[in-house]
Structure P
Amino acid sequence: MAKRISRKIYSIITFSLANGTEKRYPIIFQIGRYLYYWNEYFQAVRLPYKGGLASMYIFLPKKQVGLERFYQVLNEENWKSWMKQLKPDKIDLGLPKFKMKLPSTMC
């Protein structure tokens with residue numbers, strides 16, 4: 001389930017990288033209905049690709065948790081539990097612009 005509600009808005013935002021440095025990136029913002037879940041460690045969203053045959057799951061660890069602690073709780077049992085808890089919600093989604101290429105053997 002994903003339904004875009006608003007048009008895309010572009011902005012530049014400063015990101016804190018895992019090594020503590022900061023970088024500015026162009027961000028695309030959009031309000032829509034997506035499968036979403038949050039807990040004390042992170043926020044997660046499921047973004048389906050066109051056609052709905054594949055999806056990308058994005059996990060954003062909370063700043064006070066950090067990547068290292070998130071990696072400690074990322075295991076098969078938790079993953080299955082988290083997937084069951086994704087629910088449709090209207091969210092304001094902001095993502096850095098990126099391109100993804102798959103090898104032709106995966107298409």
Structure Q
Amino acid sequence: EFTAEENEIYMSDTMKNALNVQSYDEIFIRMVELPKCQQVKLEAMSPNISKISNIKALLESYLRKEQTLLYLGQEINVKDWKDTHKFIVKELKPEDACIVIDTDVEVDIE
């Protein structure tokens with residue numbers, strides 16, 4: 001459950017950084033309904049990705065546990081037991097922003 005004063009919202013630092021806003025900035029928001037994600041294509045930005053034996057399983061676990069949505073151009077940082085691997089969302093289906101809750105997502109890596 002979440003409550004806030006009228007005309008106020010609270011954001012995590014992660015969300016503020018993603019939106020490039022500071023505390024007490026005035027922003028305008030609107031609610032939208034996003035479709036469930038069917039497919040995501042990620043560009044690996046970390047050079048050691050090829051050394052991970054089961055990267056797709058790691059990504060699927062990350063999406064299931066750490067993300068609620070994905071959007072085109074988003075940077076995600078996936079941690080394994082010793083490293084953090086950076087990816088950029090290059091393509092999404094069916095739309096440029098999708099939810100990843102309670103859905104099977106096909107993951108492709110460039």
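Values quoted throughout were computed directly from the atomic coordinates according to the rules given, and no laboratory measurement underlies them. Just so we're clear, the structure is a prediction, and the values are computed from it rather than from any experiment. Cβ atoms are built from the backbone, for glycine too; each structure is taken alone.
When you work out distance in nm of label points 7 Å out along Cα→Cβ at positions 56 and 80 for each of the structures P, Q, which one comes out largest? Mind showing how you got there, number by number?
Details: P: 2.8; Q: 1.6.
Structure P comes out on top.
The value 3.6 for distance in nm of label points 7 Å out along Cα→Cβ at positions 32 and 48 was derived from one model only; which of P, Q is it? Present the calculation step by step, with values, prior to reporting the outcome.
Details: P: 1.1; Q: 3.6.
The correct label is Q.
Between structures P, Q, where is FRET efficiency 1/(1 + (r/R0)^6) of positions 8 and 72 (r between Cβ atoms, R0 = 25 Å, to 0.05) highest? Mind dumping the intermediate values first?
Details: P: 0.10; Q: 0.30.
By FRET efficiency 1/(1 + (r/R0)^6) of positions 8 and 72 (r between Cβ atoms, R0 = 25 Å, to 0.05), the leading structure of P, Q is Q.
Out of P, Q, choose the structure whose coordinates give relative contact order in percent (Cα under 8 Å, 6 or more apart) equal to 38 when calculated.
Working: P: 29; Q: 38.
Computed on structure Q.
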